Structures are given as structure tokens and as C-alpha cells.
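Heads up, there are several structures right after this.
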Structure I
Amino acid sequence: MVLKKSFEKWENCIWTGLLLLILLLVAGVCFDYCFDLNDDVLMKDILAGVYTGTPAGHNIQMLWPVSGFVSLLYRIFPKLPCYGLFLCICQYGSIGLVVCRGLSFCKKRTAKFFLLGIAGFLSLGLLLPQLISVQYTVTCTMLAAAAAFLFVTTDAALPAGTFVKKNIGTVLLVVLAFLIRSEMLLLVTPLICMAGVMKWGSEEKPFSKENFVKYPAVIGGILAGLLVSQLCHNAAYGRSDWKQFTEFFNNRTELYDFQVLPEYEPHKKFYDSIGISESERMLLENYNFGLSEEIDEKIVGQIAEYAAAVRGAEKPFVERLKTAMGNYYRRTVYGQGHNESDFPWNRVIVVSYLLVFAAALFERDKKLGAKLWGVFWKLALLGGMRSVLWLWLIIRERVPVRISVSMYVMEFCILLGFLLLYVSSAGEGNTAEAGNAACEGNAAGNGTAAEAGKTMAENRGRKKGLLPAVFGGVYLAAGLMILLPAFETTSADQSEKEKYRAGYEELYSYLSSEENKGNFYFIDVYSSVTYTEKLFENVDNSLDNYDIMGGWACKSPLWKSKLRNFGIRDMQSALLSGDGIYYVQRTGKDTGWLVEYYAGQGKEITLEAVAEPVEEFEIYRMREK
């Protein structure tokens, strides 16, 4: 009896754990977990000590409290893949929180198994590529989306104190998401706010004293958590060298992610005014700007500002908005196979809007007009906000898959939360009334009334059970339909990564070999962009004796520390020293830009090929004539 009660108490958690275990096994057996981009690999290298020789909490991309925590784990467990484990736990944990809360809406075990099946197929169908190729941006939004779902599905009838306590986990999830990827959390914050307005507006008396305690308290908790997190981060990056680099990093992001580097000849007058030659501009174009000490935060900021002005003059905002609206339409409507389609996410979102609208029509104790208005303003508010955010992203021409999927994950969890609320409330009032009629008939000795009430209760119960079965069946069918394409997409992506990874691993094995570990190698940025690592295989957190010649960590205090570890003051002079410093690039890539850059510095150089460790790469010793 005690065992049975314990199982019933933790039943939802147990079923959720089993589902996550199945997802882990299916994904892990079929594929290899890996980092999605070389950026993620660099973040891991910084945290693990691969970059500077010591685990560092300043990994630039994440806020310090969480990156400091992960770097501490590496200090304690230096041989473990702590960062990969951390991201996977966050991602699968987010799915688990949503599923476990969803199970709480199911009264019968058959309904729970049905929901588990839906969750399993949708998780694999929609998120398999992201679960396998892990990316911290998606991880951030999965946490935030789980928080939004938990908040939306919190019982509104709870007293203010209990309501706030129930949402402490919600607050912590949002704060953790902010720490992992602050820019992405801020991007989806308007959607979270819309979810809050929709939830608050669903209250029978939204302006009651209790509601003015519940909702502002949760919002205040989130804001306080974000403020404390940002203050801790600012303190950790408060040194002057970090402040200088942060400005450089922000300007570099604006230039590369949101603007287009102006060509040299048409804009020669501008480049001359800031002291940038054509060969130095080439360093910005091929990302190898680490070669030049003159390219600093001021120069990059001026170029980014000028590029924005040029872009605005060439293509006015109204024209860009019109183009963006066309792209937005195609992303939302077009199906599989179209290069501007967000299939299958776009179809699942459209279906979710329709299901929420349909479910609202079955809401109890309301007239049709009230039901229509009650759901219309909510969906219009959410749909309007998502449209504004999407158009802003498209106008900025910054919608990589990791951002588009993140946007859909947040919206889907909000819609799913309201769908569960509507479905759970549908028919409850009528069922209760029918049950009361049956009880009253029995008490009065009226067999006919009792029988009629009993029949009404049974019919209402069947109808109530039919509604979630129909809506769940739609999602189950969707999950089954998109499952095979998800496996095909993930398999193709893994094959592509593996094709490039083999050459890189051979190169890096050569560079770090016993005979070469005293050397240092500067790698052309574009020759390294396709490299990723597996999360849990061949983990080696020892110091690397190579680095790329640009990228987002270039010119940071960490970058300078890494060079100092190998006795290098600056890249430009080190490459000419001939003292164990080499240049690496892909085989057949033109080296003319490098010769031209040094010529612009008044130095004539020669490049001598010293080794061909792998077919795909060349290694050069550089000397001044």
C-alpha cells in the first residue's frame, strides 16, 4: 500500500523520466551528439582550459555566473565533458518539465500514455537536429519556453502566495536562460510578456487585489533575477581590458551579423578617412583581422556605423519591410522542399493556433460571443507580437536556423499551455451539473430523474474525453509525419559534419603531436569554420597549440593570454620570426591577401610550404625577404 501511494505520488515524474531515457537512447544510438558550430567548440575550449591552459569563466558569449559555474566543474572534473553534459541536461530537462506538467492534466493512465507518445514523437520530429547538434542559443530558448509553459499552466485558482511559490521554478528557468544566452532571451521576452498578459487576462476578475499580487510578484522575481545576473556579469567583466574588448565584440557583431562590409573602391574616401588600407579591409572580409593591431574597437565601430548608413541609403526601410513581409509569408505558408519554408515548424504552429481557437469554443459556462472574443484577443495578441519579431529579424537579415527554431519553440509552448487549459476546462461544468441531477434524483426517490442525470453525466464524460483525444490525435499524426524527415535531415547533417571532421582531426592530431607541441600554428579563419566536435567522444581538455587568426575571441584578454603562453607578443611579427610559428590554410587557397597585407606594412615576404600532414591543409613558414 505504501509503495502504491509512493508510486502514485511520483508517477508523473517516473513516466517522464522513462520517456527522456527513451529519447536519449534513440538519439544516442542513431547518432553522435556534437556541437553544432565551431563557435560552440570555442566556448567549450575556453571553459575547459583547452584555450588558455586553465578553465576560464569568461567565455564571452555567456554571462559570467553560469560560465563561471561550468568552468568550476572543469576544475573539479578536468577530464569530463562538463559543458556538453550541461547543455544536454538543460535541453532534455526542459522537455521533461513540459511533459511532467502536461501529465498532471491527465486523470487516467491511458491518457498519460497517449500524451507520452505524442510528446515523444513531437520531440524527435521537431527537435531531433537540435538535440543531436547542440547549440547554446536553442538551449536558452528551450529553458525559457518551458518556463512560459509552466507559468501559463499554473492553476489560476491558487491563492496569491501559493501561486507565486509554484512559479519560483519558472523564475529560475528564465534567469538560467538569460545567463546562457542573454540576447536570445531578450528577443523572446516579448512573447513571454504576451503569455503573461494572456494568462492574466483569462482571470475572471483580472483587476482584483489578489491578481495584482500574483502576477507582478512573478514578473518582479524575473526582473530581479535578470538584474542581479547582469550586475554580476558586469562586475566580472569590469576590468578595463575586458571593457575595451566588450566594445570591440559588440561592434564586430553589429558589422558581421547585421551589416555588410562596404567594398573598398566605391568607399575608398571613407576608408582613407579612418586610416584603413585595402589590404587591411581584406582582413576584415576574411575575418583574419587578428593580424592587424590597428583594427580596434573604434575602427570596427566606425565601419559598422558607416555600413548601416550605406545600407539604409541603398535600400530604404519601406522597401526592406515589403521584402521582409514577402519572406515572412513564405516562411509561414510554404511547405517542405521550399528554400524559404520553415517546415515542419510553420505547419505545427498554424495547426496549434487553430486547435487553441477550436478548444476555446468548448469552454464551460460561457456564451459563444464571450468564448470567441476571449480566445480571439489572446491569439491576435500573440500572433501580432510574433509577426513584429519575425519581421524585425528578417529586415535585419539575421534568421539562422538556431534563431528560427528558438522562436518557434517559444511560441509552440505558449500555445500548448493554453490548449491544455481550454481542453481541461471543456465540459467540466456540464458534467458536474449532470452528476448533481443524478444525485438529487436518487435523494428524492425519482428513478427517472436519477437515470436521466446518470446518462447525461456519462455522455458529458465521453464528450470531454473525446475532445483531448481528437486534439491529441492531430499532434500524434503530425509527429509521425515529420519523424522520418527529421531523421533524414539529422543524418545528412551528421554525414556532412563527419566528412569535414575527419580532416580536421587529422590536422589537429598532427599539430599537437609530440614533435610539434612546442610550435604554434595560426589558422586561416575560413579554413576552420566547418569544424565541430563530438560532445562525449575523445575528450581531451589539454592546452591547444593553435588558434584561428580572427573570430569572436580574437583580441580578447583570453586571446592575449593564450599567445603569451607561447611567448607571442603579436601575430604579425610572430609569423615573421620563423621561430616555430606557422600559418595553416586549406589546400589550394590563395595566399595573395597575406602577401599584400605585409606589403602594405612595408615588408616583402615569402611563404615556404613545410608540411602536408593531411590532404586538405597546407602549413607554411613565413619569412621576410
Structure II
Amino acid sequence: MRFKAGVAVFLMAGSLVSSATYAEVPEEEREALVNTVREGLASEDVGVRSWAVRAAGLIGEREFRTEFDAGTENAEAAVRIASAWSMLTAGYHERQARELLVTEIVEGDAPTRTVLLTRILPSLDDEHHVAVLEDALEGISDLSALRQVTDHLARFASGHAYEVLDRVDEVPADQRAVYVDSIANAGRPEGCGIAESLIDSRNADLHADGARIAIALNTAECREHLDPLLASTDAGLAQRVGFHLARFGNVDALGRVKDLALNPEMPEDSRMAALTLLRDSAAHLLSFDEISAVVAEDGRSDAFVERAYETMGATQSAEALTYLRGLVDGMFADERMNGLAGIGYSGDGSDVALVQSIVSNPGEEALRMRAARALGNLGGDEAAAHLSAALRRARSESVRGEIIRALARTGSAEAVQPITWELSSRTESAVLAAVEALAEIGDPNVASQIESVATNNRSPIVRWKATVVLATIDEAAGRIRLLQMLDRLPEGWEADVAGLSQPLQDEIDVQLLRHSNPGVRDAALMRVRSRPDGGLAVMREMVVNANNIDIRRQAIATVTAAGDRADAQLFQQLTTDPERSIRFQGYAALAELGDPANAEFFGSYLASADATVKMIATYATLRMHAD
């Protein structure tokens, strides 16, 4: 693949960063720093000693090599890792050091891998960083450990470190699936290059993986890479790619979707999906004779037949409309239902009168509901007026609910008022239908009426739904109320809030991560960490404001992994935290930034009474000058 050739040249060229040096440290400070390091190396405290070892690596003098060698045999992982890092930084026994870091990644626990991935490896030069990652990925067999590494790289790595993921074509299928999921879920455009390599491979088994990434990323570049797969011998793959590209108007893909829709030997659910796509965006590709053959097929489900007639109506051909009107005027209920399904997608306003007579007249509920849907799909003020009148007369809850939903689809301003009146209904189903309909319309002028439902309705689910809708159409009015309702979340809440603004979703997640119920916190953490960037915005909030220390630690690790020097102030804030372990995480995160702008801050701690803080400050000072 492309990366591998590039890395070969890169590695042959040698390290881009020479062994670290502290030559830029003012002479009067050098002796004090070296003496501090010597004191730290003699400490029995693991934290002090591990930071001292790393600081010694930055100094790079030969006198410390014995300490590095001894450190690699230490019983504490922190000291072993620090020793290996220092050996690589000082250019000493590099192969041995890399092997040690690889072993810690492959065999260590998840917290150890987190430290390695977020703090240790990124602070090495590219040559060592890449070499350790490549060897570690080759040696990992545990899929959960592999996922931790690939998720981190897919979200946070850059340059050659990110391109290590390009080895995806060389691993077994179960491991390849982990790589592919990580790249696809991260959503970064860099993944398109990996998708292209997989799709271009002569190994057909890799094509579906490339498609998975390209479809997930869904950029114009990725869609171009998918084109060759329309001709794949893997029918399922060609179908997935065809559906995806057809939604963006790809002519070849649309042609294949049409062929699928017309093929009676294909699975019904696939054909329904094809008919839906054609109905909504390309019904003109179907002739009346072609779609007539589909609706004439025997043994099809009611849902399939309905979709086929809808697609017939969407063709808007004169033959289709004449045929469908004839069905609506017929004597048999099933034929009339089919005719109404098609008329609803005809776009011909002249059919409104024909359809409304069925909605308004007493008769079979299913027929009236189908007619209501047809009026809603036809749309316009006239359809809305007829539906409003029918709503006043309807007694059946099912019919009323269908009419309310149909009103929302008309796109008419006249639909808002009759739907709003239903908010005061005594029937829960009618109120829910009205709330959902107003959400679809999105008119902020009804916010006060929805707020009244959210406040006063007796049903908890109605109050919840109304509050979500209020926050959707008028965030300022609904935000606080919604946040107040998070103590008792109803089933399916995640789907309800999916349409809210990202800042409000961030606020929701922040509050859930502070929930008193550990199960809710864990679920929220999984939701946040599944975001393409690992939930950085939420995690930044949790660095300071989480009331659970484990969540705080994970948040700090996530923000540290981002390596953004703009987070320095946040890390400095941590150094005053009452919790000692959090303070040390703050010092460590700030030190790993290697930003000279923090020189004054760390300078004030070079004489700290706390040996660990003093040693971190020493390391940070040396690293600023080394960089």
C-alpha cells in the first residue's frame, strides 16, 4: 500500500529528531537540574523515579545508562516504560527499548496502554513512534486491546502514526474488522486513502472493508473510490454501493437500483428499499409498463404492494395517473387502497377532491387512514383544509392520529392551528401525534403551547416528548426543562435527542456523566466515547466537573491525547485540585505538551517540597529546551 513504501524511505532516512539535548538550558540551571535528576533516580517512590528516568533520558549523558538498563528490569511498569522511553530518546539500546514498549502495549492492561498511547509514544520522534506501533499491532491478538489501539490512532494520530493503520490489508479477518470499524467510526477524511487502497486491492475480500469506510466517511472523494464496486461480482456489495451512490445521483448506480427493483428473483426487502429510493428521487426512470409488472406480481406482502403503487404514482405519467384514479373509483377496498397509495405521490393537486371524499365519509378505518396519508403526501393548502375539516369530524383515535400526521406533511401554514388544538386533547395518542407533527413542522410560534403540554400534561411520556420538541424548535425555551428531566430517562431517549443541536447534546451528556446512577454514567460514557473525536468537548468539561474520579481520569486522558496546547490552562487548573492523583495528572498532562509558554509555571515548582511535582517540573523544563 502507499504508506508502506513511504515509511520505508522515511525509516532509511533515519530519525527526523536527533537524540534530545538540554544544551539550550542556561548554564547556571544545568547543574541544579542534573542534581535533581540524580536525587530522583535514587528515590524508592515509583512516581518520582519514573519521572527522573525520563528526565535523565532528555539529558542523555552516559552516566545514566546503567540506570536505564536496570530500569528495564524493574517490577513497576511505570519505571520500565520510562526507562525504555529514555533509551530511545538518548539513542541507547534502541531495539531493546522498542521491544519493551511493544511488550507493554501487547501484554499490559488498558490503563497502561492509555498512558503509552496518550503520553509516551507521542513524545518520541516519528521513527520510534511508528516502529513501536507497527510491531505492537502485529503482536496483539486480544481484540479488545487491539480496538483500544486502533480507536486511539484513528481518532487522534496524525502523519506517519496515523498511516500505520494502512496495514489493515495484512491482518486476519477478525482483526481487520476492528481496524475498519475504528477508521469508519472516527469519521476523519484521512480514512479515504485507506478505503481507496482496500478497494483497489486485487484481493476481493478487502473490497467490502474499503466500502464500509468510504460509505461511513461519505465525502466526494470517497464516493469516487466506490465507483468500481458497482461492477463487483459480490452482489451484496454492489447493491450496498449502488444504494449509497444512487442517493447522490450517480447515473450508473441509479440504473442498478432500478434493475434490482424490477427483478422478481431478488429478496423483497431489497426491492422495497430500491423502490423507496426510486420513489423519492428517480421515479422517472421507470416506465408505466415496468412498474405495472411489479404491482401485478403475486405473493407479495401488503407493504411491498403499497410501496410499488406509491412508486407508480411518483412516475407522474399520464398512464399511471389514469390507472390509479380508476382504482380509487373502484368497488374493492384493496384496489382503492392501492390507488390511494399511488395518488398520494402523484404530485397532482387535482386529485385532492377525489381523495378527501374518502377521508371525510364514514367507512373502513384502514381506507380512511390511507386516504389521509395520500392527502398529506399531495400537500398544499387545499389538502390541509380538507384534513382539518376531517379531523373535526373523526372519532376513531387511529384515524385522528393519521390525519394529524398527514397535516404536518402538507407543508401548509394552515396545518399548524388544527394540529395545535389537539394539544389539549384528553387522548394521549392524539397529543403525542400532535407533538410529533409540530416537531416535523418546526414552527417556533407554537413553542408556548408545547411548553404548556410539557409542564401540565399528566402523562410522563407526553411531557418528555413535548419537552424534547420544545428544545428542538426553541432551544432557549426548552433547554433548562429538558436538562431537569434527565433524572428519569424514558426508553428510547437517545433517539429522541438525536435531532437536538450538538451543544445541547453536549450539555445532556455532561449532566448524565454526573448522574448518581452508575449505570447511567457508564452508558453516557460509552455514548460520548463513541463519537468520532472521542467526545472531546464533553470530556473537557468532565476534566474539572465530573463528580466521579474514574470519569475524570478518563476525561483527562482523552484531552491529553488530543495534544492541544490550548488546553494548558485547563491542565494548570487541575494542579490545584484537592485530589492528589488528579493534581499529578494535571502536572503530567501539562508537561507532555512540551510548550515553552509553560516555562514560568514549571519554574515555580523546580524547588517544590513535593518530590514528584519537583521531578515533573524538572522533566518539563528539560523537554521544553529539548524540543
Structure III
Amino acid sequence: MPAKLLATILLSFISISTLAQRVTENQFLVAPYLQFSTQTSIYILWETREAASSRVDYSEAKLNDKKARLDQHVSLSGNRLMHELFLSNLKPETNYFWQATSVTSKGDTIRSAIYTFKTAVNDNSAYMFALVGDTQRNDRTPWAWGKISALVWQDRPNFVVHAGDIVDAGLDKNDWLDNFFPNSRPLINRVPLFTVLGNHEQDAPYYYQYMVAPAPEYYYTFTYGNAQFFMIDTNRDVTEGSDQYNWLERELAKSKATWKIAIHHHPPYSSDSDDHGDTKNALSTLGTHARNLVPLYEQYGLDFCLFGHTHLYERSWPIKEDKINMKNGVVYINSGGAGGNLEDFAPTRSWFTQELQAVHHYCTFNVFENNLAFKAIDYEGKLIDAFQMEKKETDKSQARVVQPPVPMINTTGQLFESETSVKLEPAFEGLKIRYTLDGSEPTLNSQVYSQPFKITKSTTLSTRAYSKDGRASRLNKMQLTKMAPQPAAKVKKAEDGLRMNYYEGVWNKLPDFSKLKPVKSGVVKQVGLSEVGHRDDEFGVVLEGYIDVKKSGVQSFYLNSDDGAKLYINDVLVVDHDGDHSAIKKVGQTILAEGKHKIRIEYMEVHGSQYLQAGVIDPVLGAVPFAPFQLSH
């Protein structure tokens, strides 16, 4: 056979093989990608269009191999749409090849290309990570996230951290499928991604489906090399005494990492022109509620606080106690420019600003021991900011704990019928916990905690941790309530759906709807806004009727709303989710007897997007919206 003809045949075969590979990859609804890597493990996820099996073949990269051997595998039994496989017992700082395969019930095989990943580096090795934020789509520059993702991939980071607003509308699955995932490749095929929730994720189930993190998922910590990262959800409560505040205090106090880095979506300090007050007409707060966390950052020697939300680049001077402090300050970096519509800065310079740019961009951190090199790079690959930092050896040790962290209160239930058990945990050894059960504040003379105990009546539990030299933690208090099941209503005849009243008005808090006249009334089959004809902004809805409870006991209800909402059961407020906020879940509990119970849901929309959902928290399935058959009036 002539050599030219043979070459043509070989090229045709290669082209056909490449095309076949591309076609089989397109059969994934979400092609495989990497999540949450450690020194010895990694998660690989993908989604298929129909139920199929799950298998990953992988192997350690070897010298002189002509092709990847893929001689190890992990699989899941049964068929599913969403595939999440965990590879464990890997070697630290090691290159691996991997390939994902699914087989449908029809026998069709869907197979990815062969990709690579590298496990997390050893504690004393050099590493580089990238920071992105606000990759959400926008109509002005729809190319932004694709360009930024490609540039990040060219830098070959060990991992990527994302400061939230991954998508524009988290409850819209197409936003994930059409924008984020396709524009993230090949970056997320080969580099693991660590994320926090932004307000645009809307606390949607898709976020928890597609992103992997340790429980409770919306906040967590991880270490990489000699750094520890504290991933926080600033859509939820971060005021002093909140769950996240107490958790962060404990984790920072225990941390022995050389570099301590907090990541959340909202800015503690920001020079944006109108997100924190319209600077053309008034003063700005120069930041958000995330500033509640700043005292912890300063107390425990945080190095960097990274965030997005405002679609800009801004780096602060090192800050401590609202002043520039070059020796002990925290550096705040706003990196919200990976996709969303760019915003603008206030017309006058803020006291804390060192560098700023209104441009699509990403950031990189190169770290080795006590040395760090930082870059901010725009969408054209141009350097817009850079600096280097070196820590003294004395700054590399664990932060000195001036005030002990609060004890953690673990209970089988804050609401109970007969009894609940309580376990108190100190942040670390050497702390003594004292507590009271009468509402008074604990002192050095109060009861010392030694082992878990039972509570059989409504009680206010108050606790503090004390160091050996008598220094006290903040107070941690919890109300434990004993309650008999509320009796079911006696309903002779009920019709499907809930009564609906629709209102229009301007409110920042839910009004007293009983004093307002509805614009219209009707009946809806489910909780939500799809059946309510409403204008875009400044309206309210009240839904009333009955919820059918199939089993007596403690019931957990939730609201997810943008903006404020309240849920009443038997005229008692169970979930208070009032205020002007983005979509986020909030949970409340009560104890109900089997049968029908009165339900009332109040909702208001201030401006922007609107959303309302309510339901129950199932121990296995999680948040489950009310079904039409559960609702009546």
C-alpha cells in the first residue's frame, strides 16, 4: 500500500476516533469534573441524561509509560443520573490519570476522555492556587467566564477557590448547564474546585448536588500545604454567637497553619459605588454585615480575607481595628470579576484602598513556607496588581488564645416531647466548661461539666469555657423547650389548595396584612409564585389553609424566599425569614399531632428577583417542598 494512502487512512481513523470521543463526551449532561481534593483523596462528579452506572478507572502516572494504564477502579452499584465517586488511599503530591464511564440500561456506553489530576501537596511543598468570584453569566460580556477559566488553566494551579455567585440564578438548572460548566473546561476536568455560596446560588439544591464539601456544606474548613482555609456562608447569620461565628472562633483558635485564609461572598470592606449606599447621594457603609467576622480575623491572626459580590478588583492595606496596620493587619481582597456585569467605584478613594480596577480578572497565590507571591491578572492576561509577603518565623506558630472559644452545645433536640440529651465540648484540651440551667450566667463557681446529661423540662442552658488561669469565653446560651404535640384541627370538609391574597406596596419588613386590602384573591394549588399573577417588584402574598401531617412528633419546616417571609402553624410563628435578602433556606420546628393543622405563609418582594418555596425537612431527603395533596383550605 502506498505510504501516502496509508497516512491518509491513519489520519482519517484518528479523526473518526477523535470525533467519536467528542460525541460520547457530549452524551454527558454535565461532563466529569473534580472536587475537594486532599493529599490522599479526590471526588469526581458527572451527570448523565438518563440513569446509568458509575465507574472511574484511574492509575498513578509512571515514568516511560506509552499510555495511561488505568489499572485501578472505583464504582457505585445501581444506576443514577448524578454520579459522585470518591477516590481514596491515593499518594500525596502525585499525578494520576482518570477516566469516567457510565452505561445506561439500554447498554449505551458514555465515556470521558482520559484526564489528569494531582493530589494535594505535602505540608512543606510549594503550591499555587487561583481565586475567582462571580462567574455568573451576563449579557454585556458573555465571554468573560470562558476567557478567565482558560487563563486560569494556563497557569496550572494546584486548585481553585471560588468566592460565590457561581451562576446567576442557582434555581435555574440551565444556568449551570449552559454557562458555568461548559465555560469551566478544561480547568475543572483537571483542577479541583473549592466553593462557597453566593447570594445568586439561592441556596438551591443544585449547588449541593454539584459541589462537594464536608457537612454541613455551607461552611467548612480544609488545609492545603501549610495553609488553612475557612469557607463561610455570609448569606446566613454571621453575627457574634451564631453557629458560624462560634465555629469559626473554634477553628481559628485551633489552627496551626502558617497561612490562614477566610473566603466568603460578601465584603467586610468595599469601595463599590452603590451596593453599600449610593455614593452619588449619600455616605456608604463601605462594606456589609460580613464585618461582624472581622474581630475574629484580627484576634487570631488571619492573613487574608477573600470575597466577591461586587464585580470589581480591590485590595486593601493591612487592616486592624479599622486602621491601617502594616505589622498585624488583615489584607482584604475583593475578586468579583470573573463573569458578572462590571460595577464601579465610589467617586472618592476609601481610606483602606491600596489597589483597585474595574475589570474582569482572577488572582493567583504562590506559596512556599513563609513566602507568598500574589498576582491579579485581567481577562487579556495582563498583570493589574502584584505583591510579595514574607512572614517571620515567630509569626508561623499557632495564634495565642487570649480568650478561650465558647464550648459547643450538642443536643438531640432543642424541641422535645419527653427528654433531650446534652453534650458540651471544649474547643481544645485544657479548658474547663461550667454551666447553669436557670438562665443565669456561669461563673467559676458554677457546675463543672463532666459528662452528657438529660433535660426533662424546658430549660435555658448557659455555658462558658475557662482556661487554667481563669480566663472566660463568651457566653453560649441555648433554649431547650419541652412541648406536647399540638392537636389537629377538626375540619369537616376541605378543598384542595390554599387561599391566596395578593397585595401591592413598598415595605422593607413584612407589613400587618390584616390592615391592608388585597388587590386580588384566589386559590393556589402549591406554595410559590407561579400561580400568582404579580408585578416584578413591591408586592406581597398571603397563603392560608391547612397542612396534612401524617405522623405525630417533631416537625421541621423550612422557607426559602427572596425577599422576606414568615410561616405560621396554628397561628404560632415557626419560621421567621423576614427582611430584604436573597433566596436562602431557614428552618423552624414545632411538635404536631397527626391530622390537619392551620398554616399561614406571608411573603413580600422588595426588588430584584423573587422566589418563594416552603416545605418540610426530611431526615433522608432533606428539604422537600409541600406537595399539592398536603394542602387544603
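Read-outs throughout are calculated quantities, based only on the coordinates presented, and are distinct from any laboratory measurement. If you're wondering where the values come from, they're calculated on a predicted model, not measured in any experiment. Cβ atoms are built from the backbone, for glycine too; each structure is taken alone.
Using helix-only ellipticity at 222 nm (-39500 (n - 2.57) for each DSSP H run of 4 or more, over all residues; to 500) as the calculated read-out, with -23000 as its value, let me know the right label among I, II, III. Walk me through the numbers before you get to the answer.
Details: I: -23000; II: -21000; III: -3000.
Source structure for this number: I.
Thinking of I, II, III, which structure, once mean projected area of the Cα convex hull in nm², for residues 86-237 alone is computed, gives back 8.9? Numbers along the way, then the final one.
Working: I: 10.2; II: 8.9; III: 10.8.
Checking each candidate, the match is II.
Given that percent of Cα pairs over 24 Å apart, for residues 414-549 alone, derived from a single structure, equals 59, which label among I, II, III identifies that structure?
Values: I: 64; II: 33; III: 59.
Attributed to the structure labelled III.
Out of I, II, III, which structure matches 0.35 when FRET efficiency 1/(1 + (r/R0)^6) of positions 486 and 614 (r between Cβ atoms, R0 = 30 Å, to 0.05) is calculated?
Numbers: I: 0.35; II: 0.10; III: 0.95.
Of the structures listed, the value fits I.
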